[in-house]
Structure P
Amino acid sequence: MTESYTPPKVWTWDKENGGAWAGTNRPIAGPTHDKALPVGKHPLQLYSLATPNGVKVTVMLEELLALGHKGADYDAWLIKIGDGDQFGSGFVEVNPNSKIPALMDHSATPPQRVFESGNILLYLAEKFDALMPKDAAGRTECLSWLFWQMGSAPYLGGGFGHFYAYAPFKMEYPINRFAMETKRQLDVLDRHLADRDWMAGDSYSIADIAIYAWYGNLVLGRAYNAAEFLDVTSYKNVLRWAQTIDARPAVIRGRKVNRTWGEPWEQLPERHDAADFDALPAQP
């Protein structure tokens, strides 16, 4: 156990003590520089990066297109959060919270900004009347799990992920605290999926998309190099569910958009047309 820490009477910002993402964190809001956002040919303009929250939206859009909703075609512009693109004036106008993803719908009059990944999923589901149960009970269950994800994932990402993978040094107490909570959340999911295929009702929905982006990728071994530490394969129902979603063609496409790491065939930094996928190198 590390030695105890006595908080100062008044907290002050130590710019150098933030770990791997110190340069992107600050205690104030607002833009740091003037930079307009580009606008492409489609009504839906997405400004994002292929983090779990970004993947939610690109998977959603690709799923809508797979269902035949041509109005869901979109331009996806890369926001390099490591370079501080999210603090440009144009981005802050779309999302005053300076977090990806952010969406502009130019088919609305005036154009509608939409921010917070869960809200973007809900907005698109309602706009296209898709990927959400239509009955009141099913819709309520779907939204319960959508908001569960929004409330739970910060303990996984900002909690466990930060202290296990990104903090300046390993600290026993926070790693143990957030590992315990992450495993509790995985147990919640595993018990829920023990006798059902999808998170809400009888069909795939925005609840599955949202939760897959975080917890699906965790059990598939893609997050924080922590699969063995968390014993993720013991959550057999979550793993089965995640593998099923992971094999969907729209999910495979959506995971590639706004991605700048991994294998060459996994990276499509910007997406402006469905044909952009065809230009990627073939997977061996």
Structure Q
Amino acid sequence: MIERLPPLQSLRAFEAAARRLSMTLAAEELHVTHGAVSRQVKSLEEYLGVPLFRRMVRRIELTVEGIAFFAVVTRVLSDLAREAEHIRQSRDRAKLVVSCGVSFASKWLGPRLHRLMARLPDFDIHLEVTDAPVDFTVGHVDVALRYGTGQYPASVAERIMNETVSPVCAPSYRARMGGLQSPEELGRCQLIHEIGMITTWERWFAAWQLPYPTPRGPGYSHGSMSIEAAIRAEGVALGRSVLVAEDVASGNLIELFPETRLGVEWGYDLLYGIGSEGDPKVCAFRDWITDEVRQGATGHRS
């Protein structure tokens, strides 16, 4: 029976013309010419062997057969559209889109992404790396991770981690600089700066009542880049505790003076759209990252 169905294009042309009672308006809706709609309808009428419209000087009307056929076509096309949308949404529900800042993605989330995928095997994880603001009202992002004050427009924010900053450097740089036994010795080191960071080297020196040396050393736009510079033994970075944790644990970096950790105003927040608290994607990701942060804090990894 399927091979005896009329072409879908002719059914769409007929449905639009019958609903609008105008070949011209149907053509505008379908973005084709008046002649194209007219030919499709004529072809359908020839296929069925009956006229579907009565054509008058300035208008058209449905015939009895046209009225009956319109009801069937409308129902069938609506069912097709509804099922197609259901399938599309089902596929979208299987995709979890996470938006994450550059440094956090590089130094924290990226290395843990395999554990997220293992935890949520029914989701395809898509990671979008950007520091741009996220707008849940127009985008396709399910959850976002941002470093900031905790205040974000049109979003719900949950603080997941606070952090401190302290001097870090590569073991080889520490050895080259004679061991660096006291904070005062940082005055003769090359300091690596994260451009735009609120808690700067100047504030760190002031907090410990040390003279701030003449600013020197490279500056990087992202914390992950300043950390990589420190790993390359280019100097001492003011390392953010969340971002440097893995490299300190692995020995790539040394935290020089743990007793001089300085708290910062900003932290890492989980963001999602207003009203999305119960969304299965949001709940699944929130549960995973909560467990991940807790395990990291206790040093336990299941």
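Here, each number is a calculation from the coordinates, and none is a lab measurement. Note that the structure is a prediction, hence the values are computed from the model and not measured. Cβ atoms are built from the backbone, for glycine too; each structure is taken alone.
Kindly point out which one of P, Q the value -11000 was derived from, the read-out being helix-only ellipticity at 222 nm (-39500 (n - 2.57) for each DSSP H run of 4 or more, over all residues; to 500). Going through each structure in turn, the value belongs to P. Volume of the Cα convex hull per residue in Å³ computed as 200: which structure among P, Q? Derived from the structure labelled Q. When distance in nm of label points 7 Å out along Cα→Cβ at positions 213 and 269 is computed for each of P, Q, the one that comes out at 3.6 is Q.
Could you figure out which one of P, Q the value 4.7 for distance in nm of label points 7 Å out along Cα→Cβ at positions 5 and 197 was computed from? The correct label is P.
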